[in-house]
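Enquirer: Listed next: structures, encoded as structure tokens.
Every read-out reported here was derived from the displayed coordinates using simple, explicitly stated rules and does not represent laboratory data. None of the values given here were measured: they were computed from a predicted structure. Cβ atoms are built from the backbone, for glycine too; each structure is taken alone.
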Structure 1
């Protein structure tokens, strides 16, 4: 098995670098003029396709490791409550962001333009 960096394997690092570069390209292309701005969609789709390929074709063997016939082995999720707290906080942040999107973007007042005087 390959070594880990900061507790994650090389596959996670490759995905982080891929999406980091895609974000930098998207930020750079968003400042472009004309049709070059629409290349952001191609960069995002390319990163998504590459991510899907990396996730669907793993290098390791997918068969589970067999354990000896020891019946006393139990797998316990010790971080279950922390996961639910994290899920609740992320859900509240998502709802807050959607509310702010509704207020500041979708319900932005549109003022009438003055009619030209003759």
Structure 2
């Protein structure tokens, strides 16, 4: 087979495949509908409800950050939560646990006490 006969045979095969692809969803729907039954509930009946979180839903609002023109923002410390001193062989280094604005207490970080005193003297 060469030329037009081959092309016609391929067109027939593609047409048959398209028809079968259209009938498959309707057949699947009819099989599924046989198993479905109308549900009726009375007041006081206990049921299981499937709940899926909605994407992008903000229940408690968004945090508003003061963005700089380059779309960055400066973290500002709110308070010092804790202090500790790391003792090396012949040196002691002081650290403070800092709570930052727009962050939870679990996200507080340990920073060098000397650096924090220089940058934020009002905290001490």
Structure 3
């Protein structure tokens, strides 16, 4: 599968054309994307440099998902995809725990309100 790279500022560590042939693809929610890469993708260049990969983002129409295409040599793009998946899962679990704590707090408030009546 050959994809058309639209990005013009290809980092020097990406070998053209071999590293651009078969990207790894990861779909994430836009909120998770913001948590991973910071506001307006401010941490993305750092991730690219450390992982020796290149990212390209594609917003999927009619959904809250964004595709992250990861270009680079075989092991580097697999490792980077795994790292991003792990970070996204950790973010999801933290959000879930926060919701559980919120629900527990709401129940405690309800119990307190019931005892004051």
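Enquirer: Please state which of the structures 1, 2, 3 yields 4, 16, 18, 14, 11, 8, 7, 6, 5, 4, 3, 2, 1, 0 when P(r) over Cα pairs in 5 Å bins from 0, in percent, for residues 16-71 alone is computed from it.
Expert: Of the structures listed, the value fits 1.
Enquirer: Another question, if that's okay. Looking just at distance in nm of label points 7 Å out along Cα→Cβ at positions 8 and 80, which of the labels 1, 2, 3 belongs to the structure with the highest value?
Expert: On the way: 1: 2.7; 2: 9.3; 3: 2.1.
Once distance in nm of label points 7 Å out along Cα→Cβ at positions 8 and 80 is worked out for each structure, 2 has the highest.
Enquirer: Next question. Using semi-axes √(5λ) of the Cα gyration tensor in Å as the calculated read-out, with 68, 31, 17 as its value, let me know the right label among 1, 2, 3.
Expert: 2
Enquirer: To continue, here is another question. When volume of the Cα convex hull per residue in Å³, for residues 40-87 alone is compared over structures 1, 2, 3, which one is greatest?
Expert: Comparing 1, 2, 3, the top value of volume of the Cα convex hull per residue in Å³, for residues 40-87 alone belongs to 2.
Enquirer: Here's another thing I want to ask about it. If mean count of other Cβ atoms within 10 Å over residues 32-39 is calculated from each of 1, 2, 3, which structure is the one that comes out at 10.1?
Expert: Structure 1 accounts for this read-out.
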